[in-house]
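K.L.:
Multiple structures are listed underneath, in structure tokens.
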Structure 1
Amino acid sequence: MSGKTLNGRKAVVTGGASGIGAACARELAARGAKVVVADVDEAGAAALADELGGTAWGVDLLDVDALAALSLDCDILVNNAGIQHIGPIEDFEPAAFRRILTLMLEAPFLLVRASLPHMYANGFGRIINVSSVHGIRASPFKSAYVSAKHGLEGLSKVTALEGGEHGVTSNCINPGYVRTPLVEKQIADQARVHGIPESEVLAKVMLTESAIKRLVEPEEVASLVGWLASDDAGMVTGASYTMDGGWSAR
């Protein structure tokens, strides 16, 4: 970390109450940003905001009508909130598919849309989308998640092209499996669809494609978020940064 490089900047982190989002909020606050912790878990968001001297924003990102009317005066937007649902396509509930795309693609679009006027007016902005290795690769039984992350990659690149002349950058971070509650909750579902014991999921499913056989730590993702938010990354835009232990090298 490079000191208080984000003094005077305001950051919004979605899904900020736990996991990757909480690590990002802490990293940005440590760099001097005033952080808005946005999460459907209002109590969790408030607790972390109090810790960081920031602000809590209890928000349901599935309420797209409310997001469409929103105006955000932030300098840094971290689109991180996400959910997962695992199952073969023929059994995948359409409502679950729509919910994932709404939360993980439509909501980021609406938040970017709400943030750009302020960023353009100030000649500075950082859009950082926490994507996934599944934004550039696919896995079975994750049709909605893979579709949403692939869409997020495209949204990020379009934002980069439109925002460049206004001092706004837009990038994706593409981690493999990260040590978070979201990943831990997948273990039983992965065991079921693959027909293996839960004790074998990590080695036989989650880490099978990685050259480095461990989970990514949330703080590792957050460190890249902090750099992308800084002035040092002013010429970095439209990019996708893999942090997948070599998975995508195959």
Structure 2
Amino acid sequence: MHIPHYNIVFDSKDLTLEDELRFACYKGIVCFNRCCYDVQLVLSPYDFLRLKRALGTTTEEFLERYGEFYIGEVTQLPVISVNMSPYDYSCPFLDEAEGCRVYLHRPSACRTYPLARYFVENEKREKMELYKIIRETHCKGHYEDRPIKVIDFIKEQGLELYHYFNDLWGEIVLKRQRFSHVPLTGDILDMIYILSFDLESLREMIRSQELSHFSKEDHLKTDEELLEKGLKLIRDEILSEENLNW
């Protein structure tokens, strides 16, 4: 089954956390699984951590079996995406009868659907979190009579921790975009990749005391603690004006 994602429409109305949407997705709905075909599924560092851990793979094994690594054209930052099946364009984690095989650890894009999250500044220059509803012709979840507040939908989908880590990564992307004309060296790119995606290599480097920003005890941190420290290091130190000679 190949279902291209044509005719994607965003509702014009902005939704706050307290606004309501009407949506439900469940096994048995007529469009079950149809959103799992022909998608450009880019993984944030936390998406990747959760998937890799759930599948019991190393970074290298994941890329060999399920994904692709490349450098972003604009930001020159490392990107990992999931490869769809070359035969029917389905997600490699899809079971046609049962649905998502990694549902408890599915990426944030899958969790957030049918919402798109973004930020704007109000007249006081305060950052506001807003959402828009995404509508696709194949999705019948919009016709389900299940009203739910955006904030409750976020909790229901387990998005709080994803949002926290994705916002950290978003700060890195925005900072890089502002100075995209400054090329990154190979050493800096390697370090960003390790700190963001390759925690196994990061732990080995910490154990051998190769990194000045980490103590030897840091290898005992949880994956989430290590990723958090790594992303903040990229944001605050590696992409600093002093380090890159902007």
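K.L.:
Compute mean count of other Cβ atoms within 10 Å over residues 42-49 for each of 1, 2 and report the one that scores greatest. Before the final figure, lay out each step's value.
P.N.:
Working: 1: 18.8; 2: 22.4.
When mean count of other Cβ atoms within 10 Å over residues 42-49 is computed for each of 1, 2, structure 2 gives the biggest number.
K.L.:
As an exercise: volume of the Cα convex hull per residue in Å³, for residues 18-137 alone, calculated from one structure in 1, 2, equals 161. Which structure is it?
P.N.:
2
K.L.:
Ok, one more. Match the computed value -10000 of helix-only ellipticity at 222 nm (-39500 (n - 2.57) for each DSSP H run of 4 or more, over all residues; to 500) to one of the structures 1, 2, and report its label. If you can, show how the numbers build up before the last one.
P.N.:
Details: 1: -12000; 2: -10000.
Checking each candidate, the match is 2.
K.L.:
Give the label, chosen from 1, 2, of the structure having the highest value of distance in nm of label points 7 Å out along Cα→Cβ at positions 34 and 210.
P.N.:
Working: 1: 3.7; 2: 4.9.
With respect to distance in nm of label points 7 Å out along Cα→Cβ at positions 34 and 210, the highest-scoring structure among 1, 2 is 2.
K.L.:
Also, I was wondering about something else. For which of 1, 2 does relative contact order in percent (Cα under 8 Å, 6 or more apart), calculated from the coordinates, equal 20?
P.N.:
Numbers: 1: 20; 2: 27.
It traces back to 1.
K.L.:
While we're looking at this one, here's another question. Computing log10 I(q)/I(0) by the Debye sum over Cα atoms at q = 0.07, 0.10, 0.11, 0.13 Å⁻¹ gives -0.22, -0.45, -0.55, -0.77 for which of 1, 2?
P.N.:
It was calculated from structure 1.
Only the coordinates and a few stated rules stand behind these numbers; no lab work does. For clarity, every value in this text was computed on a predicted model and none was experimentally measured. Cβ atoms are built from the backbone, for glycine too; each structure is taken alone.
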